[in-house]
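Only the coordinates and a few stated rules stand behind these numbers; no lab work does. Since this is a predicted model, take the numbers as computed values, not measurements. Cβ atoms are built from the backbone, for glycine too; each structure is taken alone.
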Structure P
Amino acid sequence: MPVLTTLDLFCGAGGLTEGFRQAGYECLYGLDSDESALETFRCNHPTAVTDCTPVEQVDAGAVRRALGLVQGELSSLIGGPPCQGFSINAPDRFIDDPRNALFRHYMRFVDEFRPQTLVFENVPGMLSLARGAVFHQILREFEKRGYQVSAKILFAAHYGVPQERWRLIMLGSRVGSTPVHPLPTHYASGRANFTGAAAMSFRLGPIDEFVLRPRVTVADALSGLPRLSMGQGGEVVEYAPDPMSEYAQSLRNPAGHTFNHFAARLSKKNVERMKHVGPGGSWRDIPRELLPPGMQRARTSDHTKRYGRLKADELAGTVMTKCDPHWGAVFLPDQDRTLTVREAARLQSFPDAYRFCGSRASQYRQVGNAVPVLLGRAIAGSLKDYLCSISARSGVM
């Protein structure tokens with residue numbers, strides 16, 4: 001069949017595009033208004049046209065003509081608008097958040113390119129905001145355009161990502177029947193505290209533990225990277241001669257080095273707090289007098305991940321956009337420091353050759369905002385099989 005092609009809207013650092021690249025797709029165009037994220041995307045996907053313009057200002061027709069595509073030629077339009085307006089973790093969610101209307105510009109690209117398939121991804125919180133009003137509106141808009149659409153909440157750990165991360169994935173096609181989501185390949189479980197978990201996600205049973213591959217743990221993810229003390233490391237770091245897991249081996253850069261592996265220094269207060277937190281522990285293990293004033297008033301059932309230390313034989317929690325112990329579990333299981341950008345990228349299943357650009361704060365944000373690469377690859381593989389079967393039936397090979 002012809003080369004499979006994608007356009008990535010709201011592409012960020014390119015986690016979804018990297019997953020599609022690994023499945024055999026070629027990205028033609030990446031759009032994002034974050035210059036540092038787009039610099040990362042450009043560095044790792046140099047053949048794609050990149051555009052650092054707010055999506056509202058982009059002429060989709062001009063993009064299609066510049067790429068030399070006719071309507072209906074693009075294999076997949078992928079991406080999703082910023083998720084912060086839908087997230088259940090957002091301090092204030094409201095239906096009129098301007099970010100919640102950005103999907104309309106995704107629709108403009110659908111109208112102009114008429115892609116064979118599409119991937120629209122976001123946080124599960126979209127299902128509960130205003131009782132799912134935006135979600136159902138998006139479904140209707142796709143269906144009005146002739147797309148058969150399915151929606152599912154996928155758990156990244158089911159696809160070999162060492163992290164508790166859930167994403168709402170909508171798949172659509174206008175060239176055949178409704179596309180199906182990829183089946184889990186790894187046995188893992190996580191807490192689903194959002195609307196739609198039971199009805200819209202894959203629920204594994206006891207037998208699946210013997211059929212599927214075991215989950216990938218934090219220890220698997222971080223193995224083979226140089227151990228560091230605070231203040232050590234750098235933007236380019238040679239590998240240590242340590243043993244590594246199968247997962248780490250699959251991500252290793254054949255060139256013998258990796259990037260963005262620098263251990264930040266912590267404040268004296270955070271160093272003292274960290275001493276009281278063991279693997280799997282959190283702020284509740286820290287003496288009250290050492291906690292920030294706000295945390296001293298918190299209930300022990302609240303903020304369960306804050307000042308947390310990762311547990312080697314478990315999944316990591318959702319990788320955040322800030323590597324700040326006040327916001328999540330970022331202390332390493334067996335080293336007294338926080339995650340480096342590279343270690344956060346390992347938890348997001350980025351290959352070690354993938355280099356992040358911009359300031360260190362921007363690098364953490366790019367990693368945290370990304371779709372896990374292996375989740376993207378699983379989605380891409382499912383769509384690729386779907387398009388190949390359609391091509392085979394139509395005689396186009």
Structure Q
Amino acid sequence: MTATVPAYTPHGGARSLWSSKAREILFDGPAGTGKTRAGVEKAVLQAMKYPGCRILFVRKTRASLTESVLVTLETHVVPGQPWTRGQKRSHRQAYNLPNGSTIVCGGLDNVDRIMSTEYDAIYLFEATEATLDDWEKLLTRLRNGIMPYQQAVADCNPSHPKHWLKERADAGKMKRIMSRHQDNPKVSDDYLASLSALSGHRRARLYEGKWCAAEGLIYDMWDEAVFMRKPDSFEPVRCIIGIDEGYTNPCSKHLYLVDNDGRMYIAEEDYRTQQLEADVVAIVRQWCDKYQGILETVVADPSAAKLIASLEAAGVPVTPANNNVYDGIKAGQERMSVAGDGQPRLFVDPSCKAFVEEIGGYIWKENRDGTHEDKPVKQNDHAMDEYRYVSMYLSQTDGAYEVYSL
């Protein structure tokens with residue numbers, strides 16, 4: 001017997017989401033506003049209205065999708081429907097509706113499967129967990145053509161103000177729809193009281209819905225107006241390439257140039273997921289050839305033994321990074337200063353968007369008593385790991401280095 005639930009009526013931001021046919025939507029707001037429910041309800045309505053359409057539900061990991069979005073779908077949106085039966089949620093690959101529509105379930109940790117087909121609508125839940133590269137790859141799959149419009153929705157609570165999602169919306173590339181607590185008739189006073197009792201950036205993000213910086217920022221001296229620019233005059237004498245290996249997570253690569261005064265310019269960035277080792281080697285080799293007159297070394301993630309061997313086999317000089325986290329961070333902090341001549345010791349090219357995004361959310365791990373440990377939170381830190389590798393290397397080699405000839 002099919003269970004019955006009260007008819008769903010969208011309010012406020014949820015209603016705006018339902019009526020919008022924009023290609024890209026950022027649907028953001030504090031915790032408990034009903035964002036996930038609104039997205040799932042709209043997706044089911046689309047699947048029923050347009051027979052044969054294909055819709056993707058995706059999160060950063062497949063396991064997290066199972067325990068959140070799919071529970072909402074099966075328990076609150078379509079409880080007891082025959083097309084939700086027959087498989088455990090953890091093994092569910094798709095929901096096949098009687099009219100031929102399909103809701104595919106996926107995680108960005110197994111992106112090959114979800115990237116092998118096309119969709120009419122894509123719902124990326126908890127989108128702040130994903131990268132811009134993830135989002136752009138998903139957009140390439142938005143071309144099934146059964147629905148009269150193709151749409152990708154990114155659902156999230158706010159994060160730091162330099163997150164790619166907010167910047168993309170601010171630039172007009174996504175329609176931003178804000179969700180608020182009054183949009184959810186079922187939110188309880190007790191739940192709101194628990195959010196209101198939070199402190200600092202957690203309260204601002206989860207209760208007030210603000211995109212704001214977190215306390216405990218590791219590089220709290222970072223100032224875009226000072227450091228994020230091309231140097232006015234810069235003659236590099238050293239070139240170092242930094243790499244933090246990744247496949248499901250991004251492989252982060254940056255080109256670091258240093259002049260005779262020890263000023264560092266992060267000039268180029270390559271930051272991508274799902275990148276084969278041969279492609280990494282090819283990109284690094286291109287940078288080596290471009291700067292061969294001043295090329296010094298590639299400072300690489302010391303755990304990436306296979307990648308290091310492949311780079312060396314391609315004739316690239318490699319130095320396994322010193323992975324002392326705290327000392328590496330201190331070396332990176334020392335770079336973020338202005339010398340006596342009024343010139344910064346660090347310049348970051350505006351094209352290095354992943355670096356800038358990560359630095360705004362790179363925070364110390366917090367203890368239960370509110371104090372911070374001398375170690376960072378291990379999340380969205382791939383460019384930051386690589387930055388500390390190179391900063392540590394430079395702090396140990398200033399005045400004692402040699403240029404490598406390919």
Item to check | With distance in nm of label points 7 Å out along Cα→Cβ at positions 80 and 328 derived as 5.5, matching label from P, Q | outcome: Q
Next on the checklist: Using distance in nm of label points 7 Å out along Cα→Cβ at positions 120 and 312 for the comparison, can you identify which of P, Q gives the largest number?
Outcome noted: Q
Checklist entry - One of P, Q was used to calculate FRET efficiency 1/(1 + (r/R0)^6) of positions 208 and 224 (r between Cβ atoms, R0 = 25 Å, to 0.05), giving 0.30; which? => result P
Item to check | Origin of the derived value -0.54 (log10 I(q)/I(0) by the Debye sum over Cα atoms at q = 0.09 Å⁻¹; candidates P, Q) | outcome: P
Next on the checklist: I have 5, 21, 29, 24, 13, 6, 1 for P(r) over Cα pairs in 5 Å bins from 0, in percent, for residues 112-159 alone, calculated from one of the structures P, Q. Which structure is it?
Outcome noted: Q
Checklist outcome for this item: Computing semi-axes √(5λ) of the Cα gyration tensor in Å, for residues 304-367 alone for each of P, Q, the value 27, 18, 14 comes from structure Q
Checklist entry - Given that mean count of other Cβ atoms within 10 Å over residues 8-15, derived from a single structure, equals 28.4, which label among P, Q identifies that structure? => result P
Item to check | If distance in nm of label points 7 Å out along Cα→Cβ at positions 280 and 384 is computed and equals 2.1, the structure in P, Q | outcome: Q
Next on the checklist: Taking distance in nm of label points 7 Å out along Cα→Cβ at positions 48 and 232 as the criterion, which structure among P, Q has the greatest value?
Outcome noted: Q
